[in-house]
Structure 1
Amino acid sequence: MFPFLYDNLYINVKLPKGTVVFREGDMCEHVAFIVSGVIRVAKIGENGKEVNLYRVCRGESCVLTISSVLSHSPFPATAIVEEDAEAIIVPKDTFATMMATNTQLQTFVYDMMMNRFMAMMQMIEHIVFEKMDKRLIEFLLDRCKKNKTNMIEMTHEHIAIELGTAREVVSRILKQLEREGYVQLARGKVKIVDKERLCDKFATM
C-alpha cells in the first residue's frame, strides 16, 4: 500500500474509535499512514462548534500533519479517530529525511496535497455559492446512497458539523422537509420517505 516505506523505519499501531490523535496546538512527533479506518480532522471554535475539514482514510495520510512536521509548526486543527483505525507511524525526523530523498514519497505527498486542496476549494464553493437547503438535501441523498439505506442515523448537530453550519439551521430545514412529506424525523435519525420526490426537488434547485 505504501511502497516508499521501509520495514525498519516504522511501527504499526491500532487506534480505537474516539482517540484524539492530535489537538490544536500540539507539536506532531510522527506522521501516520492509514492502513484501515477513518480519522476525522476538524476545526473546533472556542464556543465548541465544529467544522469538518476532511477525513483521512485507507491509503492516505494527513496533509496538516505533514505540513506541521516539515514546517516545525503546531498542528492547526483536531484529529479524532472516527472508525477504529490501524496506521503506520513514521517518526518526524525520519519522515523529513525521506521527503528529501524518496521520490515515491514526494509524489505521494504532492498528489495528496493537490487532491486535498481541490476538495477544500469545492467545499468553499458549496458553502459560499449554494443554498443550505440544497446542500442538506444533497448530503442526505449522498449518505443514503453510501449507506444503502433510507435511514440516516445522525443527530441534527452532527449533520450541522458535516455541513459547516448551525444546528438550528439544519433543524429548520429538516422540519420543513418533514412537513412537505420528504422525510420523517426521530431522535437521532432522519428517514427519507420519498426518495424519488426528494431527488426531483434537488434537481430543480
Structure 2
Amino acid sequence: MYKRRYAGRRTASQIERDVMDAVAFIVEEKGISAVTMKEVSRLSKTEMIVLERRYKSDEGLIRAYTSQFDFFLNDHIGLDTEAYESSEAFFSELITRFIDAIHKSKDMQSIMVWEMYENSGLTRKSARRREATLTEFLPQFSKLIDAREIAPEALFAVLAGGLYYVLLRGNRSTFCGIDFSTQAGRQILADTLLTITKKFLQG
C-alpha cells in the first residue's frame, strides 16, 4: 500500500484521505467485510482514538467508505434524453457508459458483491440508499419504453442485473463462452442489451 509523506502533522483532510486509502486497500485485498478500525489504524498510521471519534465503530467506517459511491450510477448514467436525436442513440450511450463505469470501478464491484452476499443491517441500508438514488433516473428510462409491451422498471432490473453478474464473473472465467473481461466481450454485451431494449421502445 502506497503511503504519502507529509511535512509536519497531518491535516484532518489528509487523515481522511489516508484512512479511505487504507480501507480501499483492504477492500481490494480481502473484501469489505474484512475492514476494521484496528487494521485501518495500522495501515493508515492513525491512532484508534481518532478513528473512534470520527467513525464510532467498524460499521461507521464502512458506511463512510461506501457512501462515497451512493450516487455512482447517477454520476455515470445520468444522461439527458433531450440531448439525443433518438431513443436508440440515448440507450446506446447509456448502456456503453453503464458497462464502462462498472468494469473500471473495482470499488463499486466490491460494494456490489458485499451487498449481494452479506445480509446485514448495514448492507440492507447501503442497498436501499442505492435504490433511492436510482429512482431519480428511472423516469427518464421509463418514458421511452412502451409500457403496453413490458414493465419498464422490470426491463431495467433484468438488464442491469444480468450486466452486473456477467461483469463481476468476467474476472473469474468466461460465461457462455464469452470473455466479458475483454473489450470485445463487453461490446457484445452492449450490442445485445441494445438489441433487447430496441424491441420495447416507444413508436
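Out of 1, 2, which has the highest value for distance in nm of label points 7 Å out along Cα→Cβ at positions 72 and 96?
Comparing 1, 2, the top value of distance in nm of label points 7 Å out along Cα→Cβ at positions 72 and 96 belongs to 2.
Out of 1, 2, choose the structure whose coordinates give volume of the Cα convex hull per residue in Å³ equal to 134 when calculated.
Structure of origin is 1.
Comparing structures 1, 2 by distance in nm of label points 7 Å out along Cα→Cβ at positions 80 and 112, which one has the largest value?
Once distance in nm of label points 7 Å out along Cα→Cβ at positions 80 and 112 is worked out for each structure, 2 has the highest.
Can you rank 1, 2 by distance in nm of label points 7 Å out along Cα→Cβ at positions 104 and 136 and just name the one with the largest value?
Once distance in nm of label points 7 Å out along Cα→Cβ at positions 104 and 136 is worked out for each structure, 1 has the highest.
Work out the source of -20500 here, i.e. which of 1, 2 gives that when helix-only ellipticity at 222 nm (-39500 (n - 2.57) for each DSSP H run of 4 or more, over all residues; to 500) is computed.
The structure behind it is 2.
Match the computed value 17.2 of mean count of other Cβ atoms within 10 Å over residues 40-47 to one of the structures 1, 2, and report its label.
Computed on structure 2.
Read-outs throughout are calculated quantities, based only on the coordinates presented, and are distinct from any laboratory measurement. Note that the structure is a prediction, hence the values are computed from the model and not measured. Cβ atoms are built from the backbone, for glycine too; each structure is taken alone.
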